[in-house]
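Presented below are the structures under discussion, each in the form of structure tokens.
Each value in this text was obtained by applying a stated rule to the coordinates, not by laboratory testing. These numbers come from a predicted model, not from an experiment. Cβ atoms are built from the backbone, for glycine too; each structure is taken alone.
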Structure I
Amino acid sequence: MPDVIPPAEHYIGLMTGTSMDAVDAALVRVTGQGMHLNAAETLPLPDELRRRIAAVTPETPLREMVAIDHMLAELYAETVEALLSGSSIARDAVSGIGCHGQTVWHAPDSDMPTSLQLGNPSLLAERVGLTVVADFRRRDIAAGGQGAPLAPAFHRAMFGDDAESRVVVNIGGMANITLLPDADPAHTGGFDTGPGNVLMDAWIHRHQGHHFDAHGAWAAGAPVNAGLLDILRAEPYFSEPPPKSTGRERFNMDWLDLRLDLRRGLDPQEVQATLCELTAGTIRDAIRDHAPTCRRVLLCGGGARNRHLCSRIAAGLPELTVEITDSHGAPADLVEAMGFAWLARETLAGRPGNVPAVTGAGRPVVLGGVYRA
């Protein structure tokens, strides 16, 4: 008698990262052969909402936090509706939504460890009529972990290969790597390497009014300032051993301005080139130090569309194949959204989604809270 093939399952992943540029949504189909992208949608964050999110601090009034929480949920719902309307998949065929939410505070090493994402999952579930899984990070933190990065389990499922040692590099506002020496779950590693796009985006916005450096063209047009680069690379985070994670709480314009005070009068374009090299160099160092058997580097996240940044990463790893994840079944811009669709599936199935060796958690745990439709 032939084996019974289980029906395909459909999940939606929603992602807004530290770059605060847009909501990325991915509708995926999961079969016995793996995960396949069915449809995608991206809606930009309105400038006013972006500004209000960026202004959040521990002293932000509760009323403002609630307002941002509500506005994000409405934007997530709008994104889901646009995604479904452009897809052939019926709403009732979707098993659930994995919503990362917008991180406004990530402090796993504080006296009261936490990570806070806004986006009111109760309101989202009510608006779209689908089950939502959200608040993924705090359960891992409760188990003693960093709550980040959470992508490695998905990266292993999507990109792991017994025949080849690989590293997946996700370049969002922050950058993180997943170490995949093979497809064995016990061998998976990873950590945040430091800033990805966050400093480059903020610097070009200050000087040119753009939200990002398209293809890294501004950075590519100037030399790297070696003195400034040495000052930036002296940040202790880069030499700390994993498990570790970071965010805007550490790498922000105040952090950069403090170090620029030591190198006054630099050309702004030269600073941009140096910030690009900081991101590329810390990623290269992490791969060399922690993945000595690596043969292939897969780049994803918004930074994978920065041609100059990618070229700088590849230039320092000439013995490795460096490519973006598009050719491996996952468009680089959508890998994180696909990952949270996958994590929602794991949660709804009652399976752990964290990798304790990556986050430092005391044990594997089922991530997130479930908000039933």
Structure II
Amino acid sequence: MQKYDVAAYIWPSYTGDEPRSRMFWPEGMGEWQSVKNSKPKANGYHWNRKPLWGYVNEADPYVMEQQIQCAHDYGVNVFIYDWYWYDRRPFLEQCLDNGYLKARNNNLVKFYIMWANHNANHLWNKELSDTYGNTVIWEGTQPRSEFERIAHRIIDNYFGHPSYYKIDGKPVFMIYELSTLVQGLGGVEETRRALEWFREETVKAGYPGLHLQLTARSNSFQNVSGVDSTAKPVHDDVGFDSLTHYQYAHYINMNRDYLEILEDAKKELDRIEKSGTLYFPHASIGWDNNPRFYNFIDRVCRNNTPENFEKALRMCKDYLDRHPEQHKLVTINSWNEWTETSYLEPDDLYGYGYLEAVKRVFGE
């Protein structure tokens, strides 16, 4: 058994199995469409990386068996699946249900769910992405009635799987946007009650409790813009157990050298550590979402080589080693965020370099 749990986020769009995904990616291969069709920009910039494994369907259990084996071999032993609920039903659930859960070797890599409860807009549709901020296709806010439907679906369909990731026997469930959650549920106090109800339902289902995790953003462990707040952190008010990050881009200027980015990541790590918050350290591989746009987006992380990414991983390991009292979990963005250029999967630029960095730091 590994000493450290290394968890990589999965963006479940690399499949055409979800019918509603065709409105964004009509070729029927999910967001591989944007990766495959990337062309030079007007200013000459060209994002032209290619996956060594090809444009595979990650909702195919045979594909996922290969990916699970690879993750296991390089020290990634947890997947965190982005999970969506729009228009009163799930979206992009097939990657988890048809791919991972039907893979015969899913005992090698555990999983848990992050509810990506943000609005859906034209960001995923390259033909309209340059105006994506002006349009909401599906709202991420959910009222209490929908929240309860979501909670029961998660408890009934996933918590009982033998590979569902738990801390102290408690299933881990992450929520992406606190402000959206609070807005939908009607305020901080109402959110606290809803999360307490979720905990009670999890206990009724036979578990010792529920470990609620929140995606941190800039200052989000202190306050939340647009909702009620008190002198203490809002995530404490509503009852979360821990924090981690999803992406450096949520709190750091990514349009520069990766080593400069790591300096700011270290400052944030120090700040959180001094707060006493239960925090699981995070490492992002980089940032460049130009594959999603025709126009050039001048926000490109540079020099994010596997060797420099290894420095981020060692920061996380050092943090965990300084806190022997807490669970040894580190999160990574990500397994497959190709259109944000933050992925562990092998490509034609660095090969298996990022995975080899994980193995050097966390592998047994």
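Structure values in brief
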quantity	calculated
For -9000 (helix-only ellipticity at 222 nm (-39500 (n - 2.57) for each DSSP H run of 4 or more, over all residues; to 500), calculated) the corresponding structure among I, II	II
Which entry (I, II) yields the derived value 28 for percent of Cα pairs over 29 Å apart, for residues 193-352 alone	II
Ranking I, II by distance in nm of label points 7 Å out along Cα→Cβ at positions 169 and 305, the structure that comes out highest	II
Computed 53, 44, 43 for Cα extents along the principal axes in Å - originating structure among I, II	II
